[in-house]
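Laboratory data are not the source of any read-out in this text; all were calculated from the coordinates shown. A quick note: this is a predicted structure, and the numbers were derived from the prediction, not measured. Cβ atoms are built from the backbone, for glycine too; each structure is taken alone.
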Structure I
Amino acid sequence: MSESDRVRRFTLERHPIRGHAVRISRAWLELREHQDYPPAVQALLGEAVGAVVLLAATLKFDGSLTLQLQGKGLVNLLVAQCTHDFKVRAMARHDPIGGEAGFRTLTGDGQIVVTVEATDRASSYQGVVPIAGNSLAESLEAYFVQSEQLPTRVALASTPGVVVGMLVQRLPGEGGKAPVDPAALEAAWMKADHAMAALTRTELLEDDVEQRLVSMFGDDEVRVFGGHDVAHECRCSRERVANVLRSLGAEEVRSVIAEQGACTVTCEFCQKPYRFDAIDVEQLFSGGPPPGSTAIN
């Protein structure tokens, strides 16, 4: 059964071990429709999209989760966002790149910032960890250990046509009706750890998630849940851009109008341009409602 554009949760019935698997195809293509990244940057961006969906799937919240990579390498900023109902968008800024470039060449030294902006402010959160290891997956494993004290294994892969990922966690506490046998739990976690380490990129890219999980954890009674659809959606709007222009101040925006005749702001995520002419700008700073003209198509 095809699992495109879907994130699914799974558990090991006899042990407090859970995981999530994601596969994104159509949303990944839509996200890049108006972007043109070098292959190495595109691959890293795809892994970040898979990662942010997996991160969001581990939480219960109402709002958005942002994974931000701030490095000193060729990619100086990468942002991937996922809402609680699995709407995704992502972008990257990078220096010129010629040919192949590995993870550390792309990122350099830097940090990964995970931010949860929840409608319930008590649920909002930000965690910052250094970029670690030689892949985004290794950096996320370090994030879970440092920020949430949860042993976690992550696998990510990205091609021009599909993004896939898998995350497995050992949970604290008993996690079931029967008391936990520490030796049995340790053995189960070691098996999960080894299964994730042995998972090849080819196997991860295969479409049948359930079959993959059975082959990895079959003896431990894997239970796979229905999951949630993943879709691309950019949250940019004319109102949001208007608020950004207001924050710049009337003098600066009017100077742009005087020089260029109009002020055009392009969304970095979806490349949609929003144009404000002199009348629009005066309305912005008159205290009235935002100008109602629509984006340029």
Structure II
Amino acid sequence: MKVSIIGTGRVGSNVAFALVLKGLVSEIVLVDKDIKRAEGDALDLLHSTAFSRRMSVEAGSMEKTRDSDVVIFTAGVAQRPGETRLQLLERNARLTWDLASETARYSPNAIFLMVTNPVDVLSYVAWKASGLPEKRVFGSGTVLDTARLRTLIAQHCGVSPKSVHAYVIGEHGDSELAVWSKAIVGGLPIKEMCQVCKLGCGSTVMEELFEKTRNAAYEIIERKGATHYAIAAAVTDILESIFKDEKRVLTVSTYVSDYLGVGDLHIGLPAVVGSSGIERVLELDLDEKERDLFIKSAHVIKDAIVSIEHLWEK
């Protein structure tokens, strides 16, 4: 399997390192505007393959990505002084458009995985630019947010995260929501678990856990400037489901044409991920409050998409 990573900053390089350690692929290509850094990363990673499995790791131009099985996009532009979020979004959208359209010419049969933020909007841009089928262009979505919530619930309840099943869906951002009505701990719905649990938690514990989940990235960025280890693990998890055709249900940012009345956008939802990409999206039976929050979150993404539609509607 050949994986190309477009953008070798902290996220891209950590994704590459996680892939090497997992031994999932046979070939990794790194592409970055800073070619020297990409070459340095490639050489460093190549040396580490002695501790995992034999594979090719090299840096190069976009042409090197030819015939990739998966292309991962982590490239983005930094915010300029005085620049608005909308202006930053437009610059990142233009960059994504150029990268996705060029990469699609070299790898028309690849799966495109968007990681750059805002991941939902840029997944949509990559899909539009590439012309690839919707099932083969998606983003990391709320996979990391879901993992964060499960970890915090597990830590609080004193169980393994593998015994917790809970989803964060919607925008990978401030409008995301936790689906508490479907959360399960050790086979029990979480609200039933709370009734029989002897920890004596207050009535606001779930709200507090979700707030910690939603603010996790801000907290990490405040302390170290960026998040990159956990997102690298999340991306590797997605790739493992693709390469091994595990058909895992992951909350990736997937295209929907009509989901609870909203559509023509990418948004974080539980979807079956396999060797062909998104095999199907699961429709959750949300309660009324969750449904309203999801629709509001979808509108946040849709408004952002509408604000940059002029990039391709010429």
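Points to keep in mind about this one:
- Test item: relative contact order in percent (Cα under 8 Å, 6 or more apart) calculated as 22, pick one of I, II: I
- Structure (I, II) behind the derived value 72, 45, 37 of Cα extents along the principal axes in Å: I
- If distance in nm of label points 7 Å out along Cα→Cβ at positions 148 and 212 is computed and equals 1.2, the structure in I, II: II
- Among candidates I, II, the computation of helix-only ellipticity at 222 nm (-39500 (n - 2.57) for each DSSP H run of 4 or more, over all residues; to 500) that gave -14000 used structure II.
- Origin of the value 17.8, where mean count of other Cβ atoms within 10 Å over residues 228-235 was derived from one of I, II: I
- Sorting I, II by FRET efficiency 1/(1 + (r/R0)^6) of positions 20 and 276 (r between Cβ atoms, R0 = 25 Å, to 0.05) from high to low puts II first, with the largest value.
- Among candidates I, II, the computation of distance in nm of label points 7 Å out along Cα→Cβ at positions 108 and 164 that gave 4.6 used structure II.
- Origin of the value 15.8, where mean count of other Cβ atoms within 10 Å over residues 52-59 was derived from one of I, II: II
- If Cα extents along the principal axes in Å, for residues 76-115 alone is computed and equals 40, 16, 13, the structure in I, II: II
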